Structure 1
Amino acid sequence: MSARVQITLPDSFLYGIEIAVRSSDLNYGAHVGHDRMLTLIQEARVAMYRSFGYGDERSFEGPVGQVIADAAVLYKSECFLGDILFIEIGVGESGRSGFDLYYRVTNRTSGKEAAIAKTGIVCFDYVRRKVASIPGSLARNLKLENKS
């Protein structure tokens, strides 16, 4: 068996939200499907951006929003209909046009860690259709000034 993906979570998280598992999140095994975990962390990410005052992931400043460059998820335990998930988001490395977000998903119903994940975010100008620098307001909200 080949080595599993490795994800090292940051020491601290800057945002957290509770999300209930819905019937649409379940697969044929009656637990949260692997693809739905990415949707749940997207919901948490959008809620974080909204807490910063942004409307959505496509408009941080003017036409500059984000695209997902990569994603990895390590599944730790099952989640079922009605379970309450607490999703925390932390920031990792950043560069001129992108940054990494890390997620810890804890099932508050079972008390178990459900998943950890990472997404590579690239800022994107939707008018010019090309990669853009991280907007200053987003860098401040994510506290990227102190990241390398």
Structure 2
Amino acid sequence: MYLCSMKAISFSYQTAFELDNPTQIKKWMSACLDNLGYVPKQISVAFMDDEALLRINTDYLKHHYYTDVITFDYSVGNDISCDIAISVDRVAENAPLHNTSFEEELHRVIIHGLLHCCGYGDKTEDEARNMRHKEDEFLTMFHVEPNTHRHV
């Protein structure tokens, strides 16, 4: 199953950053979706800088602020299709603020984007708490010890 799932996930780089372990991350993403009963159909993850993600946030969502991740969800039923845009600059800046590593913060925003496609929200305090709990669960699956001191 993972071989087919891995073909459904692609990474692109619009900045100097590049993943050290893309195959491992694709397997993890597939396993997380499988755990929730979803199938990766077509998932594109783009890594970019702050300014590029700000333009997307402004142009498409009419939000005029920096953010770490934006997800455009095209999923139908249990087939997950989406575009996830991640600011590597935001991830690098947020990691020390949350007393965590760049790698853990990057994995958190990747899974955060996927969870939005699986019906998880973060607009209310309860939604954010549920999202954070599921992020922590999936970070543990990737063998990254989640930072338990992070506030929602």
Structure 3
Amino acid sequence: MRVRSSVEQATRRWAVSWIGLALALGLHVADEAANDFLAYWNPLVESLRDRAPALPLPTFGFELWLGGLTGAILVLLLLARFVRRGANWMRPVSYVLAVIMLGNGLLHIVGTVLQGRAVPGVYSAPVLLLAAGALLATARRHRRVSGVARSAA
């Protein structure tokens, strides 16, 4: 039986976390779609634009919104191939993606608290937060472990 090196283990965990975040985002999009997120989002954006016309926030039709997010999730799943190979350039991508998803999940939770009602997407927000935190941790661990392996070689 072959024993996996610490770099192989860290790479595997990173890849699992990457795929987990992509799937968590899929769950989050399904939650938003099932709870009519665009009926919440589009009026919010229009109201913000009235106050700050230069604010670059888009409004969406359902098909474009769902199609775009579905495409993004598919791209994330395709990029998992590079994470599984331990591609160093995917670490900064992992950090950026995780931070964006942490912000996304937190915005849903804060919006729910401030409005005193569940905003669309809040039910899956904790899953998104956990998946984003796991991706941050595993990408960081991979960096540390692979750096030690390189310096030992």
### Message
Starting from the value 1.6: which structure in 1, 2, 3 was distance in nm of label points 7 Å out along Cα→Cβ at positions 20 and 132 calculated from?
### Response
3
#### Entry: With relative contact order in percent (Cα under 8 Å, 6 or more apart) derived as 27, matching label from 1, 2, 3
1
### Message
With mean count of other Cβ atoms within 10 Å over residues 84-91 coming out at 22.8, pick the structure among 1, 2, 3 it was computed from.
### Response
2
### Query
Which one of 1, 2, 3 has Cα extents along the principal axes in Å, as calculated from the coordinates, equal to 38, 33, 32?
2
### Query
From 1, 2, 3, which structure was distance in nm of label points 7 Å out along Cα→Cβ at positions 60 and 100 = 1.7 calculated on?
1
### Task
Please state which of the structures 1, 2, 3 yields -28000 when helix-only ellipticity at 222 nm (-39500 (n - 2.57) for each DSSP H run of 4 or more, over all residues; to 500) is computed from it.
3
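Readers should treat all values here as calculations from the given coordinates under stated rules, not as data from a laboratory. These numbers come from a predicted model, not from an experiment. Cβ atoms are built from the backbone, for glycine too; each structure is taken alone.
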